Structures are given as C-alpha cells and as structure tokens.
Structure I
Amino acid sequence: MRWKCGCSYDGTDYFGWQAQKNGQLTVQEAVEIALAELFKERVSISGSGRTDAGVHALEQVFHFDFEWNHGSEKLLRAMRSLSPKTIRPLYVNLVPGDFHARFSAISKRYEYRLHLGEASPFDERYCWSVQNSINLNAMNDALTHLLGKHDFAAFAVNRGVEYESTVRTLTQASMIQEHSILRIRFQANGFMYKMVRSLVGALVNIGIGSAEPESIKGLLESGKRTPLVLVAPAKGLFLEKVFY
C-alpha cells in the first residue's frame, strides 16, 4: 500500500529535509522516527524534493509504502500525535503504486517573505528584514523578465553535481505587499539548488538601486553568476505547494 502525505514544518531547527549521513536532524529523519514508533519498524519516505537547512514548508509532499489496514483518518491522527510540534501532517491518502512524490510532480510553488523594515521577534524566524529603502516598482518590473522558459544558470548554486539542464519554465513570478510583509512567489516545473533564494537576492539588489530591472535579462542571457545575485537567507523561504 502506498500512502501520499502532506506536511507543513518550521525548518528553523532542522538541517533541511533530506536525511544526512552525519546524523544531523532533518525533517525526513524526524518523520521516519515518528513512523517507526507507529509501525514498530523503520519505513523510508520519499519527498517531493529537498529543502535546505532553515527553509520552511506550508505543504511538503512525501510517500511511503506500508500495509496499514485501519484507514487514512486513523493513520493521520496517529502521525500527528507522534510528530514533533514543529512538523504537522496535513493529510494522508492511499494512492496507486506508481505514484512518486518527486517524479510525479509537475510543478512547485515557493513563497519568499521579506519584511520591509525591522521585523518583530515574532516574525524574525520567518522572513528577511530589509532595512534599506526599496523600490517595489523596480522589483516588479524585474519579475516580468523571469516569466517563461529561460536558462537560469546564473541563479543556480553548484552543489558538486552537474545539472542535465539549467533551463526551467516559470509560470508565476509575482509579489504582493501585505502591510510590512512582501510575499514573492515563484512557480515552475523545477528549481535548482538555492535558485529561489538567488532570484530573491537579485530582486532585492535591484530594489535598493544596485542595478536596473533590465539587468535580469543580461543575467539570463549570459548564464553567468555575478555579485548582483545574492543568496537570500533561508529563513524567509517556504515551499508553498507541490502540483501533480
């Protein structure tokens, strides 16, 4: 039996999603520990993708195989009771055996939260405080250049493994301001290592006047990373939704 699960988590105290060989606690490891307590045996889970250390999720998706004959609602309640307070299972659904949390996904949406000015202690863990005066119109103009199919090599960080392709298609690149919080959303058919945080870093540099909005076009065309492409802090990034 294959189970598709969604969960949200506060990634502040975890070393990312994926289990580490060095024993550092990750979200995947914490979920597998909870399932082992429930099933009395170790069960491996497969996530829709990695999130880095300190990155959060509103809805991460994973799947696992286990013969559970007591229904999805009882499984969900049990998982919630055994999970850490920083991880909350959202749903559990029985799915066909060929479903895969990663390979069946067609797109993902991320949200990055900027705080315009100094964030309160209650928001600090979940946003990047930008103290400088920021030109939101310039940032919005820059976002329009990112939509569509492009080579995003300039916004990828090398993690020691070459990508088959650095071409991705962004179907959403938008932002909305809610009081002092600026939410920047990206949806695409795939993201590379630290790609969203690099996009946000470049947008903020444009917003504070370090470059013009059109400089985004030059980065896409050259494929070369420059000092304009700053990696934004992990704490402001949320995996919002995975689409199937």
Structure II
Amino acid sequence: MNLAAALIGTQSLREARGLLDENIALAASAGHQRLEGNCLELRAQVHIQQARFSEARADLDRAALIFTGEQTIDQLFVRKWQAIIEGLSSGSSEAISRFQREAEERQHWESVREADLYQVKVKFNHEHFLRLYVGTPYESYRQRIERELGRVPAEDSYRFGRAEGDALDLRTGRITSENALNPGKKIHQLFELLSRDLYRPIRLGGIFTELFQGECFDIFSSPSRVHQLIRRARRWLEETETPLLILEDGGGGIA
C-alpha cells in the first residue's frame, strides 16, 4: 500500500493501479477490511488523476461503507476525495470549502492545504494561488502545484493581510514605517520560521531545533526558553501595533 501511494505521488499511475487492483483483491479475500478501504481510497486518487470520476466515486462509496461510523483519518480522506470529485465535476468549490472547514476543525493541516489546491484548480484565484505556493515550504509539493495548475507565480513574495498600510518584510526584518525588528536576531528568526508554512503550525520542539541549532533539547529548560522568546515577540507586536498574533493550540502547535 505504501508503495502504491508513492507511485501515485510520482505520477506512476499505471503501476499504482495494477498494484492496488491486486491489493484490493487480496485484502477482500482475507477479510482485511481496513486495508481494503485504504487501497480503495488510493485507487480513487488514480481515477481522479485520469478524470475517471464514476470509477472514483464507486471506489470511495465502497471505502465509505467500510469506514462507516468511525471518526478516523481514513474516513476523513474518503470525504476529502468525494468533495474534490464534486468540485471538479461541477465546477463549484462549495463542497471542497465545506470539507476544508471540517479538516480545520480536525486540525489535519495537509488536508486543508490539499483543499486549497483543488479550490484553485476548480476556479482559479491568483491571490489564493500565491498564498498556497508561497505558504508551502515543500519543494516537491510546489512542483505538484505547478503540475496540477500549469503555472508558476511571477512573484517571489506574498503579502499576508491587508493590501494597504505598512508591511513587515521578513527577509530584512524591517517595516515600511520607522518600527523595525533587530535583523537576524531571535525575534526576527521566530517570525520568519512561523511564516514558512502558512498551513501547518510548528511544534515547540521544532522551534527550539531551528532557533537554537547545535543545542540539545532539555525538557526542563528548553520549553521555557521558547516561551520567553514568544512573549518577547508578542510584546514587540503590541508595542509596534503590528496586527499579528502568535497562537498556540491545545496540541502544542504554534503559528
């Protein structure tokens, strides 16, 4: 199954389809229902890439029956591709938007990113396209965006928030007005780190690893050092009246 998923990711659809056909037959005969459902969901992705929406719907319907009554990631993936099929076949992104709200509530950030990709594919919006591209740090996913949408942004930056007023340039640490960060110092580094991925929050341990390179994480002192830095950054935002917030969710993600 993992090999099939990798083949789909590299656009080796014929090989993926053959492997999934075999997996589904074996899983069904052996009574491995969850494995069967996972492979059906993956085969639906192959059908979607080939614009064979009827076959994709049939596979997803079978998978949905297997995962009925479960609030699992498997079920979430099935609903994601069902919404994407509805969007691609109808030309409306409403179903994808509904799914995206569910993915946000479940804090499944890669599904939130995927929903944005397909919303832009259904109905192109340059602002959303630029946010998706610049706000995704993974080169392989950017290549997928280029492949799926058939375009590359002319801009190399993205303005997050209001189009008017002062702007904080994260490359230099300077603001249009007199207020400015101390370029290259820890608060500047923190803002740059938090802005790399506009979809997935970064955990406290990841922040420490990036900002205190070469140091070992100490469970007693390291979290305090990160939180002290966040407090300093929040204080700077308040003093400069910069309309940004640093938030921490219950699971430890910081954005």
Structure III
Amino acid sequence: MLTIRKASDRGHADHGWLDSHHTFSFANYHDPEHMGFRALRVINDDRVAGGQGFGPHPHRDMEIISYVLEGGLAHRDSMGTGATIRPGDVQRMSAGTGVVHSEFNASRSDEVHFLQIWLLPNKRGIAPGYDQKTFGDGDKRGKLRLVASPDAREGSIRIQADADVYAGVFGAGERAELPLVPGHGAWIHVARGAVRVNGHDLRAGDGIAIEDEAAVRVEGVEGDDTGEVIAFDLA
C-alpha cells in the first residue's frame, strides 16, 4: 500500500526568521491524521535566516537527526558539544534523560536549509549522546546509503530507535532498491529535486508511506533535477 503526502499538504509556519514545513503534527500544527509514521515522529523542513536560530531549549527521550541541505548549522549543547553541520553531514543527538541545546545559522548573511527528524527511542532514560558523520554525494550517488541504524553497521551512526535511515542522490538513469522485511514499513522523504518512488513521481517536500510491499524502488527522473531522498525502514 502506498500513501503519498504532498509537500503542499504539510503544516506551515512562517516566523520571518524561520520558514518551516511540518510533515507531521508539530508545535501549533496539529493534524490527528498525521501524527507520525511508526517510530518516525517529526520531519521539519526548516529554512533559517542568516544570524538567526533556536536558542537553548530542552529535549528528553527522543532521537534527533539533523540533515543539512544548504549552508551551515551551528550546534551547542549541555553535553559540551560544539559543531557546525554542513551538507553531507548527518548529526544525531540522543536526548535521553535530558539535554539542552541550541541551533543557529552559522552564517550572518546566508540562509541555512536543513531537515530536523525525530524518532521515538526504543529505550527511555538512556544517557544523552551525540555523534556526527559525513556522507558525501559520492557515497550516496545512485544508491541508498545507510547513514543511521541501531547497530551502527556499514559505518552508519548508531541510533537508539527501531529504524534504519538511508540517504540517496539520484539523477536520470540511476536507481536503487531497498528490500523490506515482512512487517516493516518505509517512509521516503524527498529532500530536493525530483525522483520516482515505486512508480510515483515525487518532488521536493513530498513524502510517501510504503506498507505491505516487498521493496522500496527509487530512480532518477529523466530531464529533471537531481533528486535527494531520505528513506526510513521502520519496524
């Protein structure tokens, strides 16, 4: 079964310094039909103006992944971590028993565009943690590259969630297939450009839920922009 969530149907909040689209219910956007998908709770598509950002705020018992598409995102937290996340980087913060962090545009003038993803943890009350790795376009070109998993296999980031997270970049003629274990479901988010997923043409901001299917199939679209996707294999 395939269910498409169009970009135009997402929640939207424009705060001037922050332009945010919500795939699932978040903050003041509430839609009981879109509260998440399995362990996937949040996909926020955020654009933050130069010199602006989110001041210190707390989280607990959530796996938070940041994925930058353009610009740089400066991160600071109560664990003592300080880092700047740029395109190709995948950052994971396990909030666990509690953490306070801030995220600001690393540039005073240029916009930063990033995805913030929340996954429900498979264990509550763990110690907070942080990790960050780079997966360049070459790692993701024409394939679904594992970037986060519960067992950190294939060089991926370890997450405390029942999810494997993949990223892929696809141009015309490039395609990849991800087999699904019976009982698993997948959510595909198109981060930029255009792709075809299991026969359906999708563009930036679109998402598709895949259930009771043998595999996820992603391919580039002839004559269109290179597409970038994030794929979640969820138990």
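Taken together, the values in this text are just the output of simple stated rules run on the coordinates, not laboratory data. In this text the structure is predicted, and so the values were computed from the model without any measurement. Cβ atoms are built from the backbone, for glycine too; each structure is taken alone.
Values as computed for the structure displayed
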| quantity | calculated |
| --- | --- |
| For 0.20 (FRET efficiency 1/(1 + (r/R0)^6) of positions 96 and 136 (r between Cβ atoms, R0 = 35 Å, to 0.05), calculated) the corresponding structure among I, II, III | I |
| Answer label among I, II, III for the case where Cα Rg over 2.2 N^0.38 Å, calculated from the coordinates, equals 1.19 | II |
| If helix-only ellipticity at 222 nm (-39500 (n - 2.57) for each DSSP H run of 4 or more, over all residues; to 500) is computed and equals 0, the structure in I, II, III | III |
| Structure from which 24 was derived, relative contact order in percent (Cα under 8 Å, 6 or more apart), options I, II, III | I |
| At a computed -0.66, -1.14, -1.20 (log10 I(q)/I(0) by the Debye sum over Cα atoms at q = 0.11, 0.17, 0.19 Å⁻¹, for residues 56-183 alone), which of I, II, III | I |
